[in-house]
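Engineer: Right after this note come the structures.
Values in this text are rule-based calculations from the coordinates and carry no lab data. What you are looking at is a predicted structure, and each value in this text was computed from that prediction instead of being measured.
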Structure 1
Amino acid sequence: MKEQMKSLTKRLEGLLEEYGSSKNHVLYAKINIHDWSMFDEMNEVWDAWFDSGCAPARTCVQTTLTSGYLVEITLTAALIDKTK
């Protein structure tokens with residue numbers, strides 16, 4: 001779980017930057033986790049990814065995932081105002 005979370009958060013960070021946002025501008029996250037017994041491992045990486053005070057609202061649910069994935073994350077983020 002930790003390996004997949006680290007890889008996933010790195011990919012998400014790249015996508016957020018590519019589209020004009022950042023991890024600290026995430027407003028909401030939906031996290032699908034394959035095995036609830038891995039929640040603490042997922043949460044450890046998740047909490048470490050955000051700067052203090054920047055973690056978004058989130059929903060976590062257990063669901064069946066395919067292709068060997070243990071976690072799936074959908075984000076909603078605000079654009080960074082580059083005019084300031």
Structure 2
Amino acid sequence: MGADVPSHLEAPTPAGFSVSLGGGDDATLRGRWEALSEGAEIREPLTVAPWGDAFGMLSDRFGIDWLVNITGTSPTS
């Protein structure tokens with residue numbers, strides 16, 4: 001659940017949490033990454049990680065930390 005802060009209160013700086021998006025829908029998750037990247041501080045570019053998934057981290061223009069993990073395909077033996 002999300003809620004706004006009433007105009008008579010000061011909005012606190014987000015801290016102590018991050019939001020994670022993950023799954024196997026490459027196109028959708030890359031689209032989310034691109035949208036979140038606008039005005040964001042990229043902490044870890046969205047690239048293939050050692051464990052085989054595409055992974056990236058950013059802090060969006062509102063200061064919210066995001067982790068995006070796109071499931072890779074495992075080679076079969």
Structure 3
Amino acid sequence: MDMNNFFNDLQSKINQAIENSPAKDIEKNVKAMMTQGFAKLDLVTREEFEIQAQVLAKTRARLELVEARLAEIEAKLADEK
């Protein structure tokens with residue numbers, strides 16, 4: 001038996017032991033309690049956070065571009081005077 005099969009077999013046996021033990025019920029109950037608790041809080045998901053971070057990064061890039069163009073226009077206007 002190679003090491004990979006050994007670890008797969010060990011993992012399978014551990015998973016079976018956990019599923020047949022009270023630990024699985026405790027895990028389900030804790031998950032339910034935490035989900036309920038988090039639902040009461042005003043939290044965002046990781047996905048929502050990542051999306052907003054991307055939007056912010058794009059907005060910053062556009063703002064930097066606009067600031068550069070504005071500085072360019074101001075410089076041209078100052079040269080015309």
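Engineer: With helix-only ellipticity at 222 nm (-39500 (n - 2.57) for each DSSP H run of 4 or more, over all residues; to 500) derived from the coordinates and found to be -31000, which of 1, 2, 3 does the value describe? Present the calculation step by step, with values, prior to reporting the outcome.
Structural biologist: Numbers: 1: -10500; 2: -5000; 3: -31000.
Only one of 1, 2, 3 returns -31000 for helix-only ellipticity at 222 nm (-39500 (n - 2.57) for each DSSP H run of 4 or more, over all residues; to 500), namely 3.
Engineer: Work out the source of 44, 26, 19 here, i.e. which of 1, 2, 3 gives that when Cα extents along the principal axes in Å is computed. The partial results should precede the final answer.
Structural biologist: On the way: 1: 44, 26, 19; 2: 61, 23, 22; 3: 84, 44, 9.
Label of the originating structure: 1.
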